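Participant: Below you'll find a set of structures to go through.
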Structure P
Amino acid sequence: MKLLDIGEVAEISGLRPSALRHYEEVGLITSVARRGLRRVFPPEVLLQLNLIAMGKAAGFSLDEIAGMFGRNGLPDLPRATLEEKALELEQQIRKLTALRDTLRHVAHCRAPSHMECPKFRRLVSLAGRKAAKSGGKRRKRVAVKRAVRR
C-alpha cells in the first residue's frame, strides 16, 4: 500500500492542502503518519474525497457528510437521508426546469410587450403561487427537523 503525502493528495484531488487540513480537523479524513512536517494519507482518502465532493454538490453540509463515514473512515451511507436529499433535488430540478422554460419563452415571445403576452402572465402567476407554497413547506420541514433533533 503506497501512502500519499498531502502534496500528492492535493495534486490528484485538485484540492488545496489547506482544504485537506480542514477536512482532517473536522474529522472527514485522517492522516496515518507524517513525513517530516507533511501529513501522509492512505490511498482510500481519494475515495473519501470523491464522496465528500459528491455530498457537497448534493447540498449536504460538512457535518452531515461527516456522519456518513463510520469510525474506520469507510462510507456508512444513511439510505433514508440520501433518498430524502434525492427527492429535494428532484423538486429543485422541476423548479429550475420551469424557470428555464419561462425564461426561454420570454426571450422568444413575439408579443410587443411581455405584459401583453397571456402565456407570460400565466407563467409568472403560476411561479408566484408555487414560490409562496414552497416557502411555507420549507418552514414546516425545518421546524419538523428541529423538533426531531431535540
Structure Q
Amino acid sequence: MEEAGLAYQWALELHSYLAYVALAVLFLAVANAIMGLAGNKMFATLGKDYRLSLFALILTHLMLLAGLVLYFLSPTGLNAIQQFGMGGLDSAARLLAVEHPFVNILAVILITVGWSRHKKFLEGKKKFKSIAIFYGLGLVLILSRIPWGQWLN
C-alpha cells in the first residue's frame, strides 16, 4: 500500500510541475502565433515559431500522460467514481474525477489538430492562424478546468 501512495504522490507532483511549464510554453506559443498573425510574418519553420509550437505540443502531451497515470492512481479519479458512483460525487469531486480529465483530453486533441493543420499550409499567416486558434482554444479549456483551490495551495 505504501508503494501505491508513493506512486500517487510522485504522479501528482510530476503532473503539477509539468502543468506549470506546459501552460507557460502554451501561453507563449499562442502569444507568438497571435503576434505573427497580426504582424503578417513568415512562419519560421526551422526557428522559434516551429520550436515553440512543437514544445507546447510535446509538453501538453506529457502533461496528459502524467494526468492519465494520476487518474488511475488517485483516490479522487477513477477510484472516486467506482466508490461513490457518478450520482454520489459533489461538485469538487466531479471536477477532479470527470470534468478535469475530459476537458483536458479535448484540449490536447485541439492542440494536436492545430499542429497537424499548420503543417498542411505553406503560407505563414495560415500557419499562425491554425496555431493561434487551436492552441488558444486548448489553453482556454485547460485553464477552465484547473482545480485552482488545490493547485495553488
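Participant: Which structure, out of P, Q, was FRET efficiency 1/(1 + (r/R0)^6) of positions 43 and 123 (r between Cβ atoms, R0 = 41 Å, to 0.05) derived from, given a value of 0.20? Spell out each step's value before the answer.
Facilitator: Details: P: 0.20; Q: 1.00.
Answer for the origin of the read-out: P.
Participant: When log10 I(q)/I(0) by the Debye sum over Cα atoms at q = 0.09, 0.10, 0.12 Å⁻¹ is calculated, the result is -0.50, -0.58, -0.71; to which of the structures P, Q does this value belong?
Facilitator: Working: P: -0.50, -0.58, -0.71; Q: -0.33, -0.40, -0.55.
It must be structure P, since only it matches.
Participant: To test your reading of the models, identify which of P, Q gives 0.10 for FRET efficiency 1/(1 + (r/R0)^6) of positions 27 and 131 (r between Cβ atoms, R0 = 25 Å, to 0.05) when calculated.
Facilitator: On the way: P: 0.10; Q: 1.00.
For FRET efficiency 1/(1 + (r/R0)^6) of positions 27 and 131 (r between Cβ atoms, R0 = 25 Å, to 0.05), the value 0.10 is produced by structure P.
Participant: Using helix-only ellipticity at 222 nm (-39500 (n - 2.57) for each DSSP H run of 4 or more, over all residues; to 500) as the calculated read-out, with -26500 as its value, let me know the right label among P, Q.
Facilitator: On the way: P: -21500; Q: -26500.
Here the read-out was taken from Q.
Participant: Comparing P, Q, where is mean count of other Cβ atoms within 10 Å over residues 19-26 highest?
Facilitator: Q
Participant: Match the computed value 23, 59, 17, 2 of P(r) over Cα pairs in 10 Å bins from 0, in percent, for residues 3-66 alone to one of the structures P, Q, and report its label. Display every interim value, and only then the final one.
Facilitator: Numbers: P: 23, 59, 17, 2; Q: 22, 38, 23, 12, 5, 0.
That value comes from structure P.
Participant: Where is relative contact order in percent (Cα under 8 Å, 6 or more apart) largest, in which of P, Q?
Facilitator: Numbers: P: 14; Q: 30.
By relative contact order in percent (Cα under 8 Å, 6 or more apart), the leading structure of P, Q is Q.
Here, each number is a calculation from the coordinates, and none is a lab measurement. The model shown is predicted, which means the values in this text are computed figures rather than measured ones. Cβ atoms are built from the backbone, for glycine too; each structure is taken alone.
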